[in-house]
Each structure stands twice: as structure tokens, then as C-alpha cells.
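Once you scroll down, you'll see the structures, which are given as C-alpha cells.
No lab work stands behind these numbers, since they all come straight from the coordinates. These figures come from a predicted structure and were not determined experimentally. Cβ atoms are built from the backbone, for glycine too; each structure is taken alone.
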Structure I
Amino acid sequence: MHNPLISILTPFKNTEAFLEPCINSILKQTYTHWELLIIDDSSTDSSYNIVETFAKKDSRIKLLKNSGIGIIDALKLAFSNSKGKLITRMDSDDVMQPNKLETLVNNLLTHGEQHVAIGLVNYFSEDGIKDGYKNYETWLNNLTKTGKNYSEIYKECVIPSPCWMVYRSDLIACDAFNPNTYPEDYDLAFRFYKHHYKCIPCDEVIHNWRDYSSRTSRTHVHYAENHFIDLKLNYFLELDYNLNKKLVVWGAGNKGKTIAKTLIKKNIPFEWICDNPNKIGRDIYGKFLHPFSYLKSIENAQSIITVANKNAQKEINAYLKSIHITNKKDYFFFC
């Protein structure tokens with residue numbers, strides 16, 4: 001099939017200021033064989049009326065109201081009503097480059113099933129982009145250029161949430177959007193990783209990602225840091241934890257403490273090390289904190305590293321490589 005139907009899944013809620021440029025960017029796509037499943041998630045502004053106007057003019061736009069609550073229920077509804085052989089997602093406040101769908105579908109058709117087509121993203125905002133988002137954009141795009149996105153999957157979401165495309169059969173196989181696990185975009189990235197879907201490298205900016213103060217990922221409780229840590233740790237224990245190795249947690253900041261508490265609740269044994277002289281030698285949650293040098297005395301270690309400082313991460317990477325410890329097997333950065 002050289003011209004497969006693409007189903008675009010797009011939830012929206014109170015994004016009246018951004019819907020017109022979003023939908024217009026879809027209408028301007030060079031690849032035209034698509035359907036837009038666009039779901040109103042209980043909007044209280046004029047968003048529904050704006051989309052309805054577009055839907056009346058173009059039969060490819062299918063407007064529905066969320067029968068549940070929240071973005072995952074909206075995505076489930078969109079997917080259940082879709083017919084496309086290929087599936088992608090779009091955020092209602094973003095803008096596609098004209099060649100976005102064409103680029104993704106060509107890459108996916110070239111590589112086949114059990115692949116994820118992704119593209120480079122560009123953050124934009126009327127108020128300017130904060131350093132944190134710019135750094136995330138750079139980090140994410142560098143991974144996408146090589147297709148090595150999973151190499152740092154425990155740091156942050158490595159698949160751009162509104163800029164991926166997969167075969168319908170693969171989305172079903174990884175049971176996407178089930179159960180209700182937030183943040184749903186990061187959970188989906190882990191599902192792709194779990195099922196060994198390969199990321200297709202791309203060096204084109206094909207998606208413009210809007211940032212503004214009230215966007216969901218900034219304000220909703222489901223996107224709070226504690227949800228990210230729980231998600232990461234649950235998938236690590238399922239997919240990468242080696243029972244034959246000695247688990248070591250690096251760092252005793254908020255992330256390190258959260259991971260330590262969870263491991264203790266799960267009765268998973270571990271050693272705890274840090275470089276903070278005020279914490280070394282202390283007993284926290286019934287665990288003794290050792291200095292980093294203690295790692296040398298641990299045979300066959302597997303490390304979760306919660307040290308966030310970039311320079312410190314480089315030093316840790318260099319040290320672990322010098323003693324022939326392998327990334328994404330013997331150690332994993334969680335920030």
C-alpha cells in the first residue's frame with residue numbers, strides 16, 4: 001500500500017486561541033490521505049464551535065465529544081473511531097510543518113512494522129522559550145538524529161509526544177493508552193521500548209511545539225515529577241532490573257529518596273551512595289549512606305543514578321566506562 005490512510009488523534013480542551021493554526025497546518029499537508037479524529041475533552045470556551053466549522057467544510061475531520069474524562073479517555077475514543085493503517089498524534093495547540101506527514105509516512109513505509117517514525121521538533125512561544133525547554137529540545141533532537149532515543153529513556157520522555165507515527169497493528173500490540181497511566185506520552189515511549197520497536201532516525205524539523213504558561217504538561221498533577229519517577233522505576237524493575245546484580249542508588253536528593261522509599265516498600269535490596277558530606281554516614285529510612293568510593297567494593301553492581309548535574313554526569317560516565325561498566329545494562333541515569 002503506497003498511499004495508506006493516516007489517522008491523526010487529537011484531543012483538545014479550551015485551546016480556542018490555537019486551534020485554527022493547528023488545523024490549518026494539517027489541511028496544508030503535502031500528504032493528503034488522512035483523517036483527523038479530534039476529541040473535545042469538556043471544553044468550556046469556543047473550541048468546539050471552531051472545530052465544528054472546520055469539520056463541516058472537510059469530511060476528513062471527525063469531531064467527537066469525550067465520553068470519559070481526560071486526555072487518555074479522549075485518545076482511546078479517537079483511536080476506537082479511527083480507520084487508518086498508520087496512526088499519529090497531534091496536539092491541538094501545535095503546528096505541523098507542511099511535510100510532516102509525508103516525512104513520517106515515507107520513513108515508516110521504508111522501514112516497515114515494529115518501527116517508530118519520529119521527527120525533530122522546534123519549541124516556540126510568544127513569550128520566548130525558557131532554558132529548560134530549549135535544553136530538552138536539543139537533547140531530544142540529538143537522540144532523534146541518530147535514532148538512539150532509548151539510550152536515555154530513564155532520563156525523560158525520549159519520543160516527542162506529538163511527533164510520532166506507527167502502524168496500527170503495532171499500537172494495538174503494545175496496548176497503547178491502556179491502562180490509564182500518566183504521563184501517557186512517556187508511558188507510550190516505554191511501551192515502544194518494551195516491544196523493541198526501533199526508532200527511525202530523522203534530521204528534519206517537522207513539528208512546531210508550542211509552549212505557554214497554561215499548557216497541560218506545566219499545570220496538571222498527572223505531569224508532576226513524582227509521576228515520572230514512579231513510571232521510570234516501575235518500567236526499570238520490569239524491563240531492565242537484573243536480579244543477579246547488586247542494585248545501587250546514587251544520590252540522596254528528592255529523586256534518590258523517592259526511589260529509595262519505593263524500593264524499601266517493595267522489599268528490594270539495594271545499597272545507597274552519595275557525594276554529600278552532610279549525608280554520608282547517616283541513616284535514612286533505615287539505610288546507611290556510603291560515599292561514591294564504596295562502589296569499588298561492590299561486585300557485580302547495577303546502578304540507578306539520580307545525580308542531575310550535567311558535569312557530574314559526564315564525570316560519572318567517564319569513570320564507569322574506565323572500569324568497563326556498560327550504560328543501559330549496568331547503570332541508568334534517572335535524570
Structure II
Amino acid sequence: MRGKITVKDRVLLILEENKGSTISGEALAKALNVSRAAVWKAMKQLQEEGYEISASTNRGYCLDLNSDVLSMQGIASYVRATPQPRIIVYETIDSTNKLAKSLAVEGALHGTCVAANMQTEGRGRLGRSFFSPPQSGIYLSIILRPEIDISKATLITTMASVATSTAISDVCGIETDIKWVNDLYFRDKKVCGILTEAVTNFETGKIDSIVVGIGINCAPPNCDLPDEIKDIYGFIPGGFSYSRNQLTAEVISRVMEFCSSIEDGDYSFIEEYHRRSMIIGNKINIFKGGLNHDPIKATAIDIDKFGGLIVKYENGKTETLTSGEVSIRPVP
């Protein structure tokens with residue numbers, strides 16, 4: 001959503017900030033310095049776009065508490081970050097990460113967010129695609145410009161995992177597990193994937209920008225699952241008993257908060273990452289060159305202070321991994 005802020009946009013922001021409460025058309029017109037007719041026209045447009053807005057004579061308009069259309073105004077009404085980040089929302093986009101990277105190159109500010117209700121070319125790790133059907137998930141990319149050197153880049157992925165997992169806990173009321181390095185699982189099914197892509201300055205040793213892409217499965221899709229994910233695809237239970245706008249905003253707020261703590265040298269979120277880890281102590285397969293390569297057997301020992309995975313191989317040697325793919329080996 002870019003360009004001039006319309007009456008519809010301003011009306012929606014007020015409705016989202018007062019969700020569940022009735023506001024008179026006269027009060028809206030006065031607050032926005034527009035005519036009652038302009039307010040009525042904006043309401044009709046919003047209803048046509050799927051917003052559940054009730055209208056009653058002599059009382060006014062009310063955005064239903066169960067209305068859950070992903071929007072800039074809906075997200076902004078919940079975001080706690082200061083200053084308020086720029087939020088761009090699309091109904092459909094090829095890839096939020098792709099656009100966010102372009103915006104980062106153009107100089108987009110720290111905290112700029114791109115969200116979508118659907119992706120046609122969603123991107124996952126190691127060149128894989130990310131299944132992004134409409135009306136069932138959150139697809140979000142956040143541009144970060146942290147003042148840290150390249151050696152600490154792994155911390156960004158680690159903190160994004162903790163930020164998203166704790167946001168889901170607070171907004172949706174469920175506890176998710178983290179599979180190193182950046183997948184969230186609920187009851188052994190994947191409910192969230194995170195992809196971080198960085199642009200670095202090798203002369204200064206600093207990170208120019210990082211795009212954190214977060215895809216959350218919020219409900220069963222209204223279409224068939226691709227064969228390759230049928231066995232692992234999961235979603236947050238509850239049937240949208242929470243607001244996707246609120247969950248998106250909470251993820252944004254926590255990512256911004258944790259990013260600031262990294263800049264200050266505070267890595268205390270690693271403790272939460274450790275607590276939520278689903279692989280520490282388990283026997284695992286390591287795919288250093290991707291899933292097409294033969295796995296290396298090892299045991300996950302611990303997470304280091306920078307988010308690296310400490311593993312012990314069958315020959316007794318230990319190593320700290322900062323990238324790659326792992327899977328938990330099935331129990332015989």
C-alpha cells in the first residue's frame with residue numbers, strides 16, 4: 001500500500017483503533033474533516049473488500065471484533081515500536097522478501113515492513129519455495145539495519161525465531177518449538193519458516209541491511225498441499241481466534257526490540273532460544289551442502305552465545321555450526 005493516504009485509509013485506521021466499538025458517521029467526518037458522504041463511501045468500499053462493518057441508524061459504524069483482513073491500518077494499531085515503522089501491505093505479491101530487498105537497496109529505513117495475504121513466489125531457505133496460499137497465513141519481511149559486524153549475523157536469525165515464537169505464545173496462546181536454525185514447530189508440524197538475507201560491506205566489516213522474511217501458517221489452506229510438505233505442514237490451532245493483524249504487529253514489535261538489544265550487546269534472548277529448542281540432546285542429521293548431499297550423523301549438544309549449534313560427531317569431534325540444515329534422526 002503506497003501513495004496518497006485516502007479517506008478510506010484514515011477511516012479504517014480509526015475503526016481498527018476502536019475495533020468492537022460503535023462510532024458515529026458524524027464523529028468520523030468531524031475527526032477527518034470530510035463530509036458524511038465521504039465517510040459513507042469509504043465504509044462501502046471497506047465492506048466490499050471484506051471488512052465486517054455493521055452500520056446502524058442513529059448509532060454509527062462498528063468494525064466487528066472477528067474481522068481479520070490483513071491491513072496496514074490493522075497492523076499499525078497494534079505495533080508497539082517507536083517510532084512507528086513504515087508498513088506496506090499487499091493482497092497478493094510475488095515475494096515480500098524480494099520487494100523488501102529492493103526497497104533496502106533504495107535506502108528504505110530500518111524497520112520498514114512488507115506484508116502480504118498471499119505470495120505467488122514465496123521464498124524459503126536453500127532455494128526452496130515457501131507455500132503461501134491466500135487467507136490462511138502471514139507473510140512478512142522486515143528490513144533491519146543493525147550496527148553489528150558480519151561475525152554476529154547469525155544472531156539476527158536466532159532473535160527472529162525467538163521474537164516470532166514468543167509473539168505466537170502471547171497472542172495465540174500456544175508454545176512452539178524451535179528447530180535450528182529458524183523453523184517453528186507445533187506438535188511436530190512446521191508452522192513457521194524464517195529466511196534472513198543480508199547485504200554486507202566487506203570494507204567496513206559491517207552489515208548494510210538484513211531482510212528477515214517470516215511466514216506463519218495461521219489456518220488450513222483452501223487448496224491442496226504440495227506433496228513435498230504434506231507430512232510436515234502444520235498451522236496454529238484456533239481457527240483465527242486471534243487477529244492476524246495483532247500477531248503481525250507483535251512479531252514486528254519484538255523483532256525491533258530484540259534487534260536493539262543485539263546492538264547494545266544484550267543477547268539474553270539466547271536463553272529463550274535454548275529453552276524452546278527441539279533438537280538439543282537429540283541425534284541429528286546434518287546437511288552441510290543442502291538436502292541433496294549425504295547427511296552427517298551427530299548429536300546436538302548446545303547453542304552458543306551467538307546462536308551457533310554445537311554438535312558432536314560420531315568420531316567424538318565437536319563443531320559449532322552457523323549455517324546448514326539439520327533434521328532429527330528417527331528413533332529406531
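Here are a few things to note about the model shown:
- Identity of the structure behind 17.9 (criterion: mean count of other Cβ atoms within 10 Å over residues 67-74, calculated), options I, II: I
- Computed -10500 for helix-only ellipticity at 222 nm (-39500 (n - 2.57) for each DSSP H run of 4 or more, over all residues; to 500) - originating structure among I, II: I
- Read-out mean count of other Cβ atoms within 10 Å over residues 19-26, computed value 19.1, structure in I, II: I
- Of the structures I, II, the one that 32, 18, 18 was derived from, the read-out being semi-axes √(5λ) of the Cα gyration tensor in Å, for residues 139-322 alone: I
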